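Input: structures, listed below.
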Structure P
Amino acid sequence: MLEPVTRIKSKTPVAYELRAIHRDTHDTKTFCFALPGDATLDMLPGDYLYVHATVDGKAVKRPYTPSSMPGATGYFDLTVKRYETGTISKYLHGCELGDRVLMSGPNSGGHWVDGMAKQVGFVAGGTGITPMISIIRWILARCLPVELFLVFANKAEADIIFREEWDKDVREHANFHCYHVLEQPPAGWSQGTGRITETTLRAQLPEPGPDTVIFLCGPPPMTDALETTLKAIGHSEQSIILP
């Protein structure tokens, strides 16, 4: 495959045009932004951009990881959940087609590098899934010899971002495993309930070892607690990646 003409990375904010909006859940949308010609973002799966805006006279910025795969040319996607207290998330959800949004980066985050592990666990809470989407898509699209284990916690079934994609991946890829945990499960729910526990992690993630890494992302209290639990199980600090 030919190398794209331009690989974009900028420390100063660049204005990108919003060209499509897709609704994922009742409060989550994927925003598709245009890149010039055959340009692509200069990033690895899991790297992030800063979105910049002036809200109520104040300059603010927040990090968002593209949900589109690295190497995508002519566009990139951001998947964003709207929070009432989220200044930038509310700003993005108020944008319309043709609007231009300022972003800088990509910046190096807790990312995936091909060959870094043979077994990969993903522990996500809510929008903590967004840094992991491009990593999972990348590994599956490239048919890498990697076993993937996703543990995804949400309040209710309607909050599961990309639910249809996860179900499809389970059906089509023998190396992809997915386990949902819901605080408010529907009647007849057969997977996890409540919150992610040590028992859940032991049962649903690969065992600790030199060929295993765990990506962990979610609300800070959840991340802090589960990082401690993962270490207690035997996962080394170096093997736990916080995007």
Structure Q
Amino acid sequence: MNFKEGEVLYFNKPLKWTSFALVAKVRYHISRKIKVKKIKVGHAGTLDPLATGVMIICTGKATKRIEEFQYHTKEYIATIRLGATTPSYDLEKEIDATYPTEHITREMVEKTLQDFIGSIEQIPPVFSACKIDGKRAYDLARAGQDVELKPKTLVIDEIELLSCELPIIKIRVVCSKGTYIRALARDIGEALNSGAHLIGLVRTRVGNVTLDKCMDVENFEAWLEQQEIEIEN
């Protein structure tokens, strides 16, 4: 392996880790192994701290492929709680409002999910990495500023209802780059004349890279020790 020439690694991002923290950990271990102070390492698609799953990390010259990987189709398993909303659309923030769910049936959920398949317009969450005048939306939102984001066009290829134990539903989503599953949870709640927020999210696939091909970061140092690595002088 030659990390400067470029390698592509697959990780299962741990819960509560930022995407940046995972990149930093991988960079640290590689730098120590090949005895360099600096090496390019980057990820191909952010995952929220409260999400887990497939994260592609590129090193050295392979960082040029990051954009290519970002455009690959992604698959998620999302667990959504109906009847309550949070400002972040997930568990990062406390519940700010509750809504009735008695009128919701499994049939209604299945029918509503079908309305989101295809090309849709989605307003990203204010607690997101979207930029407004060069600043991250989540920085502005956390500072208490009003954030207004414009809708983005994206494509949802598939939505499948995996379980429906109201008010909790679990869905499988296959979608394009730029899809916020938190925002999808919000929109599903509104479409059901209720509210909703995300309580669990796993990215199970990016392109052809599935979760079973990913390594855990705690095993990375030991994995590195077993590799034949080219170390340039």
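Where a number appears in this text, it was derived from the coordinates with a stated rule and is not lab data. All values derive from a computational prediction rather than experimental measurement. Cβ atoms are built from the backbone, for glycine too; each structure is taken alone.
A few comments on the model shown:
- Which of P, Q leads on percent of Cα pairs over 28 Å apart, largest value: Q
- Read-out relative contact order in percent (Cα under 8 Å, 6 or more apart), computed value 19, structure in P, Q: P
- Looking across P, Q, the calculation of Cα extents along the principal axes in Å, for residues 36-139 alone that yields 47, 35, 21 traces back to P.
- Highest-scoring entry among P, Q, by mean count of other Cβ atoms within 10 Å over residues 60-67, is P.
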